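As structure tokens, here come the structures.
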Structure 1
Amino acid sequence: MSKVIKVLHTEWSDGWGGQEIRIINEMIAVREQGVEVFLACRDHAIIKQKALENNIKVFTLPFRGNADFKTLLALKKLIKEYSIDIVNTHSGKDTWVGGFATKLAGAKFIRTRHLSNRIRSSRANFINELADYIFTTGESVRVNMIKYNRINPDKILSIPTGVDSDIFNPDKYDRDISRRKFNIEDDVICIGIVAVLRDSKRHDNFLKIALQLKQDFSDKKFKFLIVGEGPMKKKIEILISDLSLSNDVVMVGHIENVPELMKALDVFLFTADRREGVPQSVMQALLMDVNTVTTDDGSTGDLYCNNNFLISNSEYKNIYLNARIMIENLNNTLFLSKSREFVLDKFSKKTATKKILKVYKTLVK
């Protein structure tokens, strides 16, 4: 009988966005393949409740900073007590504490790098070099860590967040029913963004593009949906009012059934300008065969193949130009060239899980 691999994930973040969603989904996916999973996080973190809802064992620790020796010693004790094989860290603070605790406990240390901004190349910033393996969420992140952070190319792999293609399947949803649920009339062009309400997602540019499209296509009706929650909510609401878009923009909030929302859209517009890996929401839109306009932030370009969507840098004028082109071409299939097939092949949940399990087994062996 083969040994059951035990993996402890650590997460300092107290929010709920793409990074935290990936962690939970990844834990569930490998658990289905026989891995025993645990989570260490702060007591007030949203991920704690999400883990408990999915019957994942949770340990709460302070994670007060990079040199939190109390948390470090507590983690070391947990690793020993539960015979943890691998510790997978995710944010900066828990990576320093978790990495040292793992090394002291004699377990294997995996670092998952979710963000795409370059890590300082200073020799003092050495924690990633101590990892037995590194996962990145995009190819550009992997390349930068090899080039600027002295990471061994044999110990780092890009594994974009896997999307469940069974859930994000356009054939499972009826467009008319979906549009009725979100109060979208038949003659309305519906444009949406699904993203945590953080400044890096540039909802301000999304709204400026909304205003410009209304002005330039005065003969058409539009509705703009902003899906998600986050710290920028109040500022976005104020900007909607300042731009006189209150009748055109709907703050949907957090929703569980994202595929249903995607089915209702005519265009998915993603305006982030920093720190993305391969954005989950862009993958989801492509799996749902939604016309997509996005920035090239982070590793978004990994999803581009055969003109399957429109991509530009994060300059407002360039995003707007592509949004305009998309609106002018809604009635043809120019930008839907095998989007779903490409994402299924490279970025599905099954593909990501296989890659992760292979690394787990290699490290434990």
Structure 2
Amino acid sequence: MPRDPREIEDATLRLLIAPGLGPVTIRRLRTHFGSDEAAVEATPGRLAKIQGIGRPTAEAIRAALDETEPDRERHAMAGRTVRVIMHGDVDYPPLLAAIPDPPAALFVRGDLAEADRLAVGIVGSRRCTSYGREQAGRFAALLAQSGLTIASGGALGIDSEAHRGALRVNGRTIVVLGCGHGVCYPQQNQELFERIVDGGGAVITEHPMEASPKAANFPRRNRIISGLSLGVLVVEAAARSGALITARLAAEEHGREVMAIPGRVDSPGSAGCLRLILDGGAALVVDHADVLRQLDASSTAVRGMLAAAGIREAQTQATLFDGSLTDGQSAIIRALEAAPEPVAMEELAARTERPLNDVLAELTLLEIRGRVRRTGEGVQLRRG
């Protein structure tokens, strides 16, 4: 369970909220001093002895720690019903834990659920076209209906439409902020964020309550979106869009699948997506079934990445690739349980009374979860 802010010791909270202390620096301090208490009491001279931290940086760290006011932070967190998930807690998202620089803690409004461990990031331009808005909402709704959580950055444009698309079908969605919970950015999305929290979703950040939305925060926000997700879908992005940063992180640093929706060749707003596709940096997708197939293709690599990060295969199976099923997935499972032999795709569609395309999409997600497997003879349940 996420921690109440009153459960966090002063020394730990000071490390988490000190301005400018990222997860790498916090990890160095903890490793060097052996405890949070020793780290926050260290003099500049002792701080400067840490490898990679010179005297100027040590002075800056000491000043940042001296600025912190744990009680004030707890009061602000309580006023917004913010709780804390620490790196290493059992409910810390396993995919996020596997990236090179996971946040030391997540400050959470709302609820992160088991289902959120099967997420897709949807990102794109703030200054999007009507086409981009339509596609963001359409893909988000269909993917949410398939059982995926939609993760995005809460910005105007594509991000907002992705969140709204998930909400329209009562799906799950997570907002990752580039500021603290005490600052609503963008202000226009205050109602949207409340709807997400009230609907059982989550708004999360790694920043203390009053952290402002500085430009430097958004690439770091993007790494969390990518880190939470099995793959990232870029809906509409100009040539220098921040969404391309998320795509690069997903592919190059996190080992995640990157997908892009093609747009008009003469539209500046689609230039980034088209270039990603042309350069082989993203798979071209035209419907949600394409997204599910791409995630299926990457599921083995994701399992391997989690294992390399020290997350046991049994734990992976139990917490990441299982979970609640959609009605269509449940129907497929029931049909396969009643069949002693593998069932052909067309026969499975007939037995479940569902269109073949829908069955294929649902099967892809079930394969990602490790519930079924396809053979040359058809589809069958994975046993044991």
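Bear in mind that the values in this text are calculations on the coordinates, not laboratory data. If you're wondering where the values come from, they're calculated on a predicted model, not measured in any experiment. Cβ atoms are built from the backbone, for glycine too; each structure is taken alone.
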Out of 1, 2, which structure matches 19.8 when mean count of other Cβ atoms within 10 Å over residues 285-292 is calculated? 2
For Cα Rg over 2.2 N^0.38 Å, for residues 229-292 alone, which of the structures 1, 2 scores highest? 1
Of the structures labelled 1, 2, which one yields 2.4 when distance in nm of label points 7 Å out along Cα→Cβ at positions 45 and 197 is computed from its coordinates? 1
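Give the label, chosen from 1, 2, of the structure having the highest value of distance in nm of label points 7 Å out along Cα→Cβ at positions 149 and 213.
Values: 1: 3.5; 2: 2.3.
Result for distance in nm of label points 7 Å out along Cα→Cβ at positions 149 and 213 over 1, 2: largest is 1.
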Computing FRET efficiency 1/(1 + (r/R0)^6) of positions 37 and 181 (r between Cβ atoms, R0 = 25 Å, to 0.05) for each of 1, 2, the value 0.45 comes from structure 2
